[in-house]
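See the structures that follow.
What follows draws every value from the coordinates through simple rules; no lab data is involved. If you're wondering where the values come from, they're calculated on a predicted model, not measured in any experiment. Cβ atoms are built from the backbone, for glycine too; each structure is taken alone.
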Structure 1
Amino acid sequence: MRVIGVALLMFSSYLVAGDYRSAIDALNFTKLSDTYGEGKVSSILKGHGENLSAEEKSAAAVLVTLGALDAEDLANEKLAAKKVDSYVAVVAGNHSALVGRIGDVSLYHHMAGAFDYPTSLKDNVFLEVLGEALVDGVLTGYDLRSKGVYENFPVAQTFIYSQSSLLHMRQLVALLDSEGIGGWVYVTPKVSAFLYRDDWGPASDAVVTLPGGVRVVQGREVAVLFQFDSGDDRKRFHEVVTRFAKKDEKDEPGLIENSWWQPFYYTDQALEGFEPISLVIISSEHHEATLTVLEDKTAKVVQNLKDDRWDLRVDRVWVNPPFYRFLNGGYK
């Protein structure tokens with residue numbers, strides 16, 4: 001994640017209950033607050049926040065208008081402060097991959113733009129080397145995306161989810177909203193390749209045969225980062241995907257569009273039922289390739305991919321069980 005300005009970092013560290021004026025100052029909405037008359041403020045707050053000064057009431061009304069708060073939240077000052085803090089950090093941070101919040105009507109439209117692929121992802125020094133590693137059996141797959149796009153997020157509240165279908169992602173976000181799961185959605189394009197499992201059924205046009213007969217799925221995908229309002233929503237997200245977005249049979253009914261046999265998502269913090277693996281990251285000036293590797297095979301991958309042309313590091317992440325089975329040769 002790109003570094004948030006010093007003023008925002010200072011804001012998030014000292015926001016206290018009822019300090020809503022500081023929040024709208026950080027968002028540059030102070031002048032809007034000054035236009036809110038007493039009648040409008042009263043109508044928006046619906047009798048909540050009576051202990052606040054007139055200035056703070058006006059600021060709180062702006063935050064309700066923006067969707068940072070519900071008027072009812074003012075009855076719980078600690079909860080309100082937490083929600084405002086999170087809102088300011090996300091919105092004022094202006095992250096390039098941010099498309100909106102789960103539940104936003106405009107989110108479905110904004111997601112389409114995230115499926116536009118820059119030319120720079122088509123021709124990259126990594127692609128030839130990674131293709132050779134697939135042929136040699138060193139890797140099961142890779143992703144290529146913008147460098148550092150998802151760094152510095154709160155690890156206890158995030159999943160990074162991969163897909164190739166815009167329709168799938170729109171339906172998944174709507175499904176999460178219907179299940180009461182809230183959070184922010186970030187989408188970044190990537191180029192992917194991974195081994196094709198014969199048991200998945202007839203190959204699509206995205207499947208190509210590399211030297212040696214190795215069949216891989218190559219194509220354009222997106223990496224979607226969900227930053228949930230609560231760490232508990234990671235578990236709920238997994239339950240929703242397992243039930244409605246994971247294929248166990250061909251033409252299985254009751255699933256959202258373009259569900260995969262082995263959906264792929266991971267988190268940077270341990271989660272019950274998830275398996276630890278290595279995320280090997282090689283990076284150049286503008287791009288990074290992320291490689292999902294079993295921990296007992298990491299040393300071999302690192303040895304094969306060390307090169308003076310790029311930086312290499314290894315992170316530990318936790319993946320969902322179906323994808324862990326893929327890394328071990330399974331197909332569902």
Structure 2
Amino acid sequence: MKKSKVSIIIPVYNTADYLEEAVGSILNQTFTELEIIAVNDGSTDNSLEILERIREKDSRLHIHSQENRGLSEARNTGMAYATGEFIYFFDSDDILQKETLAACYQKAITESADIVFFDAEVIGTTGQNAFRDSPYDRKHLLESNRVYKGTEILAYLINKKKYSSAPWLVFTRIGYLQSINLNFYSGIIHEDQLFTFLLFLQADKVCFIPENYFKRRMRPHSIMTSPVSIKNIHGYITVCRELAKYVQKPHFAIYRRLINKQIKILVNITASTAISLNFRARIDVLWDLVRFFGWMLQPQSVVLLVFPRLKIKKAPNR
């Protein structure tokens with residue numbers, strides 16, 4: 001059997017309403033030498049039946065079912081079965097423009113890139129654009145004819161507040177992924193904040209395609225739109241603590257400043273996210289942040305965790 005050049009990993013959990021359109025956007029790619037590894041993560045709707053029906057029509061779709069273990073474990077399962085030269089992580093309720101994989105593959109081969117990434121637009125449940133200005137738009141910041149270092153991309157986009165940890169914007173060479181021994185951290189949400197940062201951090205060759213190839217669907221009750229809970233906080237703190245471990249590793253010394261900068265950003269995002277929790281929970285979060293990352297915590301973050309309704313005026317620029 002001919003080996004696929006690109007492996008697409010799709011975790012599936014109760015997305016029956018959008019699944020056929022999502023998988024169809026992959027199977028209809030102009031690039032055809034691909035395999036889809038759909039990991040049914042304990043769906044309780046008819047997602048599995050839809051996948052089986054699609055597989056009858058196109059053998060490039062492979063299905064692996066498991067008990068519900070969460071997004072990270074589903075992606076890791078998919079990675080274990082991937083046989084392609086490149087890997088792409090896709091979500092089961094989104095849409096990919098039909099020329100995406102062809103463009104990414106060509107760019108990666110031409111430039112010997114570890115990573116090729118691109119932009120996205122956000123759509124609603126009806127498929128209409130949900131934002132006038134996409135939060136994933138970097139076209140005006142980056143050059144398409146350059147090969148960047150991963151650290152260069154991270155430093156620049158973080159500084160411009162345009163860095164995105166979304167793995168569905170990233171097309172990766174499997175050999176590179178294996179060389180850095182990277183998987184998704186299990187048992188938390190916001191796992192992308194750890195995975196994608198480490199992916200870019202160690203990459204020698206990164207290319208950018210200035211196209212909105214990906215359509216991100218904002219739907220009710222998804223992880224992206226669910227109310228803030230202690231799980232969000234636990235996820236962020238876990239990511240920060242894991243990143244802090246890399247600061248201590250000798251061969252990561254050259255990345256120390258960049259890693260610490262990202263930790264500081266995430267620490268203060270954690271604090272601002274926790275503002276909507278009850279008082280007891282906020283104090284617990286504050287204690288954890290002070291205990292582990294006190295020197296990175298901004299004073300206004302501390303004040304707002306204790307007094308969330310207090311309005312703090314920004315100091316004037318000097």
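Consider the structures 1, 2: one of them gives 5, 23, 30, 21, 12, 6, 2, 0 for P(r) over Cα pairs in 10 Å bins from 0, in percent as calculated from the coordinates. Say which.
Numbers: 1: 5, 23, 30, 21, 12, 6, 2, 0; 2: 5, 25, 34, 25, 9, 2, 0.
Clearly, the read-out refers to 1.
One of 1, 2 was used to compute helix-only ellipticity at 222 nm (-39500 (n - 2.57) for each DSSP H run of 4 or more, over all residues; to 500), and the result was -13000. Which label is that?
Structure 2 accounts for this read-out.
For distance in nm of label points 7 Å out along Cα→Cβ at positions 86 and 286, which of the structures 1, 2 scores highest?
Details: 1: 3.5; 2: 4.9.
Comparing 1, 2 by distance in nm of label points 7 Å out along Cα→Cβ at positions 86 and 286, the maximum is at 2.
Starting from the value 3.6: which structure in 1, 2 was distance in nm of label points 7 Å out along Cα→Cβ at positions 166 and 198 calculated from?
It was calculated from structure 1.
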